[in-house]
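The following blocks contain the structures, represented as structure tokens.
Bear in mind that the values in this text are calculations on the coordinates, not laboratory data. Fair warning: this is a prediction, and the values are worked out from it, not measured in the lab. Cβ atoms are built from the backbone, for glycine too; each structure is taken alone.
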Structure 1
Amino acid sequence: MTIDPSRTRQSAELKQPVPLLGARFDPSGKFVYAGGQDNAIIRWDIATGKKTALVGHASWVRAIAFSAKHQLAISGDYHGKLLFWPLNAAESKPLKSIDAHDGWLRACAVSVDQATLVTCGNDGLVKLWSLPDGKPLKSLPGHGCHVYNVAFRRDGLLASADLKGVVKLWDIAKGAVVRECDAKVLYKYDEGFRADIGGVRGMAFNPNGQWLACAGITEVSNAFAGVGKPLVMLFDATTGKLKHALKPKEAFQGTAWGVAIHPAGHVIATGGGNGGALWFWSLEMGENTFTLKLPVNARDLDMSADGTRLAIPFADGALRVYEMSAKTSPSWWQVQPAGK
């Protein structure tokens, strides 16, 4: 489908009393899950607004993934614990609990064949687990610092990215790095505050797997206050080379926290800092074609499987769903799917 970014509009607002950190549509698109700073996961029926609390974590939750084949929702928290839940059950209690990482578990993802779960965290490790039983398969060391994000390509290639902007592409069968992408511009050590800041906060492949987008913060002038500029690095995953460094057209102070690549040729990211924003760029030309101002700082981004909606969790405790309208007439930024 093609979309007109300028017609993107909020279609639902689902509220919690605490700030939210991460969100994902379930495989059916009927529900959206969000993790927050009260240690719970909330599952909303988008049409009715009915919510169910999934209680079992003892720390904040940002990592959420699904296996429709095994009817599982999977979540990870900042104590390193991984929980398996029955997908969209009326009453939800954890089916399985795994002490997966030493320290924060930052992200998780399920392979396209739904046989493998990957997690990553502050212990510097990327870990593989079998589905549906959650048995450990192998660890992939080599990052040497906090690992912020993981994503599977449709052919099983795995991307992992860390605090210092090192992006590794893995052949998981061999446990070997195939190539690396250089996103080090998304990291800085602030001498004044003696603090690291940065990391690949959001990461996504496009549907055909040619492009890999990495989102974060650059040009940091104050690590303590998070003063910097949002940036999305777009790489050719087949070569590891940078295609575009995508910046907002308007001045914005903060971080790009989530990213997606629409099959019609749009890179979409959301950010927070001095307020919130949703940005669209042309994948081919790298130009910021549309910006939607958001009510408050955005914390993450997920695109529905059919490419029509975006789920964004916010610092004010709201999960807002945005509809991306279908294009009614041709426009200069309409392009073919990447790699075609």
Structure 2
Amino acid sequence: MSTVYIRFAVRGFDALQRAPILERLIANAGAPTAVADWREEAFRVLAPAGAPMPSVAGAVYQSREGNPTAEGVQSRERALTDLEGVWVCVATPVNLVAGMSNVTMGEQGILSLSVREAAALAADFNRVFVGAGVKMIASGSLLLCVFDREMDVNTHEPEAAAGSDVFDYQPSGRDASRMRRLVSEIEMWLFDHAINRERAAKSLPAITGLWLWGGGAANVELPRPDGWVTGLDPLFAAFGNLAAFPSDSGSGVVVSAHRPGSSEWHETETRWLLPAVESLRTGRIARLELSGGDRRVTLTKIFNWRFWRRPRPWWESYGIQ
């Protein structure tokens, strides 16, 4: 059964705005469903039957493309052979704010790096933390921490903690203390780091920490997706940009960084949402999944039977206040 799974952002700088087309679709769909792990759901749309989902970091590690290293821009084969990594996690730059009794991550506390910034941080990390059993590599603008042994630790993706006290999102498990200690050492390393001084000069928020998440075995085999993918999510980007939609319909995953109603949402709407609705209407696909935050709305070809439902603000269906 062909499915298009569209994942969109629910957070943004600007105020919440109505998105009439999306809201009309939600009104014609079934009740929203709670989502525990949207990547697992989306992966099942593409995966061969029974294929295990790799960790986010494991997928990035295996798909690495021209990573800068501590010695400069070298061949990726030489750089990664030297790492001898066993376990790997994503290291996302964040801006955390310490209060009197808590530490919070703002709604916009998840930061982006340039390729140059990522390469510079990886190089300096490997200089400062030499002999610590962990190295850092930059995969484009993404950072990965590569450990020399398996880590028994459970983590949360940074989006889960955005806008919250981060205490409830700390690593857990047998090796959690080692990871928390590393996180604290990273915070001290980043304080007054040259990269942060450069960012301050450009009025960019400081990188106060690296959020470690999405970990798993470094040596994993990436399954060949049975469908197409597009977007910048690190897991699905690991499979390459295979989109040939809507000219070649079939199952696919779209990961959009745009929030409904934002000035950029029109691109997602015209390039992916409306063609998916047309493919659903004509029977080229059987299901359309609209996912955001911890909710998902499902449409099938019979969605147009519910014409009597009045649209309401899209964020009410996705648990956004």
Structure 3
Amino acid sequence: MFSEPKEITPTHSRMTAANRWDNILARWGWRRDRHWVVPGLYALGNPTPESPVFVTANYTLSFDAVRTALAGVDCYILVLLTYAINVWCAAGKGTFGTDELVERIAETRLGEVVSHRRLILPQLGATGVNAWEVKRRSGFTVTFGPVRAKDIPAYMAAGKATPEMRLVRFTFTDRLLQIPIELVSLFLWFLGAGVVAWFAGGWLTVAAVGAAYLAGTVVFPLLLPWIPTRDFSSKGFIVGGLCLLPFAVLALGKPEATLVWRWVLAAGLMLALPAVTAFIALNYTGASTFTSKTGVRREMSRYIPIMAVCFGLGVIAVLTVGILWWVGIR
């Protein structure tokens, strides 16, 4: 899939119409694994052997963020093979890591290109890179720059990262930009669940499934900082419960069903669908810089069994009502 460049590849800091369109498609998850640049060494401007070397991932959004932030700077950009995954996620997966960095330094003969032995890596790649090991194996010293590419010019001017540059945020804009890819990635699951829901309880349950889907993909990320509790899963249960409560009330008012079956249907919706929202919310731990690998593992082991039990009991309740409805027992 990826080929190696035979020489230093020139690049520029301009965003063309094609670049912007690629970024839009990447945000919407269209052909997710196709948004990449060839790994290797790139020259921005007219770098010399003394010019700085910045390291990034071969995901187009990551590469574009770095090169546009460095407008007017003569430098090299060393692009690692992360299989079209951003720095933060690739560091967690190990592809933006020590071995890949050392191998890329050797394959591009970086030591013959620059006279110094300094690399500037993004701070969010620190979890995957052992700076001491890179120094031992390649001779290059790793320095971690700011969290965001837009702060690189100020970082270069100051010669160091300020506390503000080190601060990791997951802003409203960051969360808003995450919504499209989550909507798209789960859409087919929503359609399938909607078909099953229609046979189980008609349009009421279809609408409830849609509410759980939107609660997890849209409402949860937008309201994330203001939802009480710390864990993403418990936040998801809260959002899902509040969004599904009106549908449970509507289920209790279905005149064509007996009171018992209304309560069973309402209970089923309140058990199954907030668990779905919580599961979608848990997925955001991989997109948010608020989390850590150990914290995510701990949260998964704690909440996934609860989600599974709630979802299973809820589905049994809703399907029971649906089956009885279709055979005429109301």
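When helix-only ellipticity at 222 nm (-39500 (n - 2.57) for each DSSP H run of 4 or more, over all residues; to 500) is computed for each of 1, 2, 3, which one produces -18000?
3
Going by distance in nm of label points 7 Å out along Cα→Cβ at positions 28 and 60, which of structures 1, 2, 3 comes out largest?
On the way: 1: 3.1; 2: 3.8; 3: 1.3.
Comparing 1, 2, 3, the top value of distance in nm of label points 7 Å out along Cα→Cβ at positions 28 and 60 belongs to 2.
Which structure, out of 1, 2, 3, was Rg and Dmax of the Cα atoms in Å calculated from, if the result is 20.6, 65? Only structure 2 yields this read-out.
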